[in-house]
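A.B. asks: Pasting the structures in now, so scroll down.
Please treat every number below as a calculation from the coordinates, not as lab data. Because the structure is predicted, anything quoted here is derived from the model rather than measured. Cβ atoms are built from the backbone, for glycine too; each structure is taken alone.
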Structure P
Amino acid sequence: MYIQRDLEPVIKKNLSGPEYIAVIGARQAGKTTLLRHIQENIKDSAFLTFEDVEIRDLFDTDIKSFINLFIEPHSVIFIDEFQYAKNGGMSLKFVYDTVPGKKILVSGSSALDLTISAVKHMVGRLFCFTLYPLSFREFLGHKDPELFRILVTSAGKRHLEHPLLKRFHRHLDEYVVFGGYPRIALARDDEERRTILKNIFNIYLLRDVRDVLGLIDDYKMLNLAKALALQVGNIVSFQELCMLVQESLPAVKKHLNLLEKTFILRLVKPYFTNKRTELVKNPKVYFLDSGLRNSIIDDFRSLGGRSDRGALLENFHFSEFMKMEREVKYWRTRSKAEVDFIVDEKIPVEVKSSLSRPVPGKSLYSFIEKYDPAEAIVLNNDIYKQMKIGKTPVRFIYHFSDYFSARRK
């Protein structure tokens with residue numbers, strides 16, 4: 001079953017232009033499914049995969065024969081698993097320069113392999129898009145179309161009554177605990193979801209991180225992943241990570257960079273203007289899919305009974321910001337004042353796992369007084385309200401709100 005993706009109309013809009021298109025993203029995020037769905041309505045097209053060794057070898061060793069067999073007969077060519085090509089970017093540039101009028105769409109699961117090797121040869125010739133696991137919008141559109149319509153028309157704009165809030169919270173709980181991989185949304189029960197997530201994690205270890213990128217052995221990798229999963233929403237302790245995996249600081253930083261490039265996690269840098277009073281170096285860590293994070297620590301309890309509920313909700317919002325291509329940082333002073341996220345142009349965002357009254361925290365007051373942002377957001381379960389601190393509107397909105405999606409960059 002195909003789940004509607006927000007990236008689909010973006011890609012279709014760019015099909016008529018001369019630029020090739022690259023779709024990168026995590027394994028199992030739905031890249032192949034998306035491209036095949038787009039291909040269904042294109043008559044004069046072909047779909048190739050570089051998991052087929054013969055096709056890939058022809059591309060690597062005899063590009064002219066590859067062109068004759070697979071490019072010349074078609075107007076639009078889809079190439080899946082493009083990261084397996086040895087000199088993909090250079091060969092793709094040759095095709096672009098020698099066979100005009102063709103449209104090629106490639107996909108790959110590693111930003112390290114695909115974008116760095118290909119884009120440097122394809123400057124001005126390639127549009128690159130990232131497909132993440134399902135956003136909550138996409139997840140809800142599949143799970144509950146009626147509630148999705150309410151989300152996009154009302155949920156970020158008005159107070160909702162308890163029965164509707166309860167329905168939203170039920171779907172949000174499932175999404176935050178099990179994540180947004182398409183196969184998870186299609187799974188029949190929690191046991192199947194757990195099995196799928198374990199398999200996805202093993203694929204990361206065996207295919208992208210270990211085999212393709214040559215990362216440390218499985219035991220060290222598992223310890224590193226668990227340590228990072230337990231630090232979600234916290235400032236990364238590099239010293240602790242070095243001790244756990246028995247690696248040097250440069251080696252650990254290299255491994256973290258690879259985990260970022262394979263769409264497993266992101267390190268979030270601090271926002272600062274004063275090096276003397278604000279943190280300027282140490283990043284926070286978040287996973288791009290909370291279900292994968294929960295699988296790593298083998299904890300699939302519902303949100304209500306978890307001590308890491310606040311961290312999971314933070315992780316959920318960070319992942320959503322990434323899917324909306326927002327710039328995200330955090331703010332912390334040396335006197336321990338902290339705001340969870342600073343989004344785009346200086347918008348402070350606080351994430352509250354429980355909030356009984358619409359009262360901003362002291363840290364949010366401090367940031368507003370110092371930076372005078374255009375608005376501030378407090379994400380919470382049950383309160384929809386607006387107030388002001390000075391001239392800054394402070395909006396209390398629901399965790400599941402479509403507020404930021406409706407205000408896309």
Structure Q
Amino acid sequence: EGAVGVEIPNSRPAIVSLKEVVSGASFVENPSPLAIALGRTASGDPYVTDLGRMPHLLVAGTTGSGKSVCLNAVIASLLLRNPPERLQFVIIDPKKLELSIYARLARHHLMTSPELDEEVITTPSNAVRVLGGVEIEMARRYDVLAAAGVRNIEEFNELAEKGQAVSPEGETLNPISFLVVVIDELADLMMIMAKDVEEPIARLAQMARAVGIHLIVATQRPSVDVITGVIKANFPARLAFQVASKIDSRTILDANGAESLLGNGDALFIPPGRGQPERIHCCYVGPGEIENLVSHIENQPCDFYRHTLRLPQPEGAIGGGDEILGDRDEFFEEAARMVIRQGQASVSILQRRLKIGYARAGRLIDQLERAGIVGPFDGSKAREVLVDEEYLDQISGGHPPQ
């Protein structure tokens with residue numbers, strides 16, 4: 001017997017609190033470290049999804065629709081499940097307001113670069129450089145996985161937890177953290193530097209999932225010049241809040257419907273692999289709750305090695321002069337002179353001579369390669385030294401370390 005269902009909005013809609021959903025069994029018992037408490041369905045059931053399976057999320061909605069509150073709920077869900085050594089963020093917030101509070105987590109959960117003067121990225125030029133840095137981080141992770149003979153981050157971390165992940169130099173490697181890149185307003189970036197932003201987002205969306213890098217991209221203006229075909233094709237998971245028109249709804253969902261949503265967290269979500277959107281009411285998390293969460297994490301001790309982003313050089317920059325010795329590890333010049341005198345470079349050599357750990361020695365090798373002092377990674381062989389000590393004296397002012 002056929003039937004038609006008609007949904008009628010409540011005059012006083014209930015608020016779906018984040019605490020309710022994250023306290024429930026569907027979130028607590030979810031095995032994924034990237035589980036997200038998204039909200040409740042129209043029938044009142046908790047809705048928990050997995051960022052790892054998406055593997056990237058596109059979010060759109062007008063002012064007042066609940067988009068920014070949802071981003072905070074997503075970030076809070078991930079912070080509640082993961083310690084700093086298992087989860088890092090890169091946060092890009094051109095509006096400078098919604099996500100600025102997370103700058104206080106720079107010691108714990110933010111992957112940044114000493115070359116930048118901000119933890120939460122707010123300027124388009126820094127955003128482009130950071131996205132380039134995430135691409136470099138993606139390539140570095142692929143090299144690590146290839147050397148370990150595994151296909152994805154899950155397999156690598158299983159080996160690392162058993163102490164079986166080993167570098168080409170024979171050193172035991174730690175598990176790799178997940179990296180979530182959050183962009184709060186894509187339209188602001190696309191308006192100023194469309195090509196420079198679109199290309200790295202597309203490359204990351206195509207390749208980054210295997211190495212544990214995931215994108216969450218949000219915009220108030222889901223027009224075709226912001227959510228381009230290239231970006232849209234690589235984001236199978238879409239979350240649409242109330243939008244201004246049917247055209248905007250079709251841009252984000254490939255269907256009408258988002259223009260008729262009620263606002264204040266009412267949303268349509270398309271999970272990957274499903275063509276039909278599901279209506280959900282997203283979690284509400286207030287400013288006080290975010291403040292309490294950030295304060296709690298901020299006051300926790302944090303002593304793990306946090307990998308920093310290596311940023312691409314601006315066009316026309318050369319790998320010499322003061323740039324080589326600026327913003328470097330304090331052992332950089334000593335390490336450079338040591339490998340020049342040795343005639344070869346490897347992580348294990350730096351570890352023994354400088355009495356430092358594997359992670360710091362690996363970072364020094366990366367800095368030496370970037371400065372043009374040593375050659376690229378070549379399997380189990382030590383790296384070739386490309387310059388002599390006279391060159392190092394020229395760029396450092398001729399003052400060897402005491």
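A.B. asks: From which structure (P, Q) was distance in nm of label points 7 Å out along Cα→Cβ at positions 19 and 331 calculated, if the value obtained is 3.3?
C.D. replies: Working: P: 3.3; Q: 4.7.
It must be structure P, since only it matches.
A.B. asks: Taking relative contact order in percent (Cα under 8 Å, 6 or more apart) as the quantity of interest, name the structure among P, Q where it is greatest.
C.D. replies: Numbers: P: 14; Q: 20.
Ranking P, Q on relative contact order in percent (Cα under 8 Å, 6 or more apart), first place is Q.
A.B. asks: Looking just at FRET efficiency 1/(1 + (r/R0)^6) of positions 171 and 299 (r between Cβ atoms, R0 = 25 Å, to 0.05), which of the labels P, Q belongs to the structure with the highest value? Mind dumping the intermediate values first?
C.D. replies: Working: P: 0.80; Q: 0.15.
Going through P, Q one by one, FRET efficiency 1/(1 + (r/R0)^6) of positions 171 and 299 (r between Cβ atoms, R0 = 25 Å, to 0.05) peaks for structure P.
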